[in-house]
Structure P
Amino acid sequence: FISGTVVLWDARALPTTFVDDPQLTAQVGADQLARAGVVAVSVKTAEEVTANSLTFVVQAVTPVITDVTPDAIPAGAAGVELTVNGVNFGPDAQVLWNGTPLPTQFVDATRVTSQVDQAKLALGQVAGVAVRTQLPTVKVSNVVAFDVTPEDGASAGFELYLPLLTR
């Protein structure tokens, strides 16, 4: 390397310090590491010559749900928009309802919203809500219980009625 060479992070120059011929140091900001993905890293000399790039993988962190709003709804409701709050949500985040992806709107790294349709709310149940991100690797959050309360107010369980046998 020569003095004046800069490190490029996805074609954007980073604050770079020339140490000696085989070494440069560059400051990578937290904002550049906040989003998981594959980044092209290269160097550019003062004469505008750019070297071949190497790939740098920013690993995804596991999303974590802190709460879901609302946290319950009566069975038979016409549908609901869930707001899922937490951390480490990426733009590709998907809300999972009992493991099935729902249409999801990314708000920011701490919030996503999703529509739960009427069919999923028809019967009383305790549904598992999670958030999945996929880039660069699949990560799934903790599962939070969402109560679809039966219309009669009973717990979301099963009742079994057996036939009465007489002799």
Structure Q
Amino acid sequence: MAKRINNYTPDMHPAKVEEAIAKAFKVWSDVTPLQFRKVRGPADIEILFAYGRHGDNNPFDGRGGVLAHAYYPAPGIGGDVHFDESEQWSEYNREVNLFLVAAHEIGHSLGLDHSNVRGALMYPLYSYANTYNYNLPHDDRQRIQRLYGNVSIKCSHEA
């Protein structure tokens, strides 16, 4: 699948944003045959940071509310991930951890809904987890593998 970061938050150095987003995609590619490639042109998953109304009829509510949203796989805006720029994004446990939110939203981009299992990445409420050597929780792994299969066979999945 093709991915593209359209713009960057000023809260973090662009290289750190790239690193957090790449790590978030790797969470999913480590347990499925999915492969993600960075492109400069149109992509299956477009990533952007925006304030309030940003052209998708799903405006952000400002700091402390909805952190981000993503669209299930479909033509057009399907698969895209939008981050609320009103939040204070971080690579650490200060404020909101970009990697954790990105990994959650990419789960939606790949077709997962929220999980009712506490501790699952796809649980609907944000909570910080140790991001060093992060492993996808069992519930999330099972659910994504039901959609795409396990990691034993690598292939390029086109949406």
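Remarks
- Parent structure of the calculated result -500, given that helix-only ellipticity at 222 nm (-39500 (n - 2.57) for each DSSP H run of 4 or more, over all residues; to 500) is the read-out and P, Q the choices: P
- Identity of the structure behind 22, 18, 15 (criterion: semi-axes √(5λ) of the Cα gyration tensor in Å, calculated), options P, Q: Q
- Test item: relative contact order in percent (Cα under 8 Å, 6 or more apart) calculated as 18, pick one of P, Q: P
- Identity of the structure behind 16.9 (criterion: mean count of other Cβ atoms within 10 Å over residues 14-21, calculated), options P, Q: Q
- Taking distance in nm of label points 7 Å out along Cα→Cβ at positions 54 and 78 as the measure, the highest value among P, Q is held by P.
- Among candidates P, Q, the computation of distance in nm of label points 7 Å out along Cα→Cβ at positions 22 and 118 that gave 7.1 used structure P.
- For FRET efficiency 1/(1 + (r/R0)^6) of positions 94 and 126 (r between Cβ atoms, R0 = 25 Å, to 0.05) computed as 0.75, the structure of P, Q it came from: P
- When distance in nm of label points 7 Å out along Cα→Cβ at positions 30 and 86 is computed for each of P, Q, the largest belongs to: Q
Every number in this text was worked out from the coordinates using simple rules, so none of it is lab data. Keep in mind that what you see is a predicted model, and the values were worked out from it rather than measured. Cβ atoms are built from the backbone, for glycine too; each structure is taken alone.
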